[in-house]
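Below are structures written as structure tokens.
Any read-out appearing in this document is the output of simple, stated calculations on the displayed coordinates, not a laboratory observation. Nothing here was measured: the structure is a model prediction, and the numbers come from that model. Cβ atoms are built from the backbone, for glycine too; each structure is taken alone.
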Structure I
């Protein structure tokens, strides 16, 4: 790349990146993603482990699912969630490590 040449991001890339960072800015979603980075969980298990209502967990999972940050498998009437992207979990763990070092 020449000195005066710049590479710019597509507007949709910028918007989608901002949406993901916005999602990661919520403490409940951070807790959910961190838990899912350790184990696959049902909505009830997430609610129990994090002290949240099932309704609140379902709401947060819906947002995370729409951003393709989590995925699920269904077993009967139970949905089991896990994270969907190693990149996002790596970023989350790096930020947690950064904060822990302060």
Structure II
């Protein structure tokens, strides 16, 4: 999914990999290629830059990674909720994370 989402976003904006690399502050499109193929994970700064360049949220640019993180956080929130510690507000927020 990495490849198709980032690449399709780039193509829909009619940018070459070199042009996206330039906008990211680089010289050539090698890193862009690696991001699109999923062989390299972009740092947060680059993810935010890609949001700006493509006008699309990080959640939409990296849907697989988002779903993976969502599952991990939900699992941890359930575990934390089971400890029964904390204020009612904290418990409410944990329940909101889970749903």
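Structure values in brief
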| read-out | value |
| --- | --- |
| Which of I, II yields 0.75 [FRET efficiency 1/(1 + (r/R0)^6) of positions 9 and 73 (r between Cβ atoms, R0 = 41 Å, to 0.05), calculated] | I |
| If distance in nm of label points 7 Å out along Cα→Cβ at positions 25 and 81 is computed and equals 2.0, the structure in I, II | I |
| For 30, 17, 12 (semi-axes √(5λ) of the Cα gyration tensor in Å, calculated) the corresponding structure among I, II | I |
| Test item: helix-only ellipticity at 222 nm (-39500 (n - 2.57) for each DSSP H run of 4 or more, over all residues; to 500) calculated as -19000, pick one of I, II | I |
| Parent structure of the calculated result 16.8, given that mean count of other Cβ atoms within 10 Å over residues 65-72 is the read-out and I, II the choices | I |
| Structure from which 17.0 was derived, mean count of other Cβ atoms within 10 Å over residues 17-24, options I, II | II |
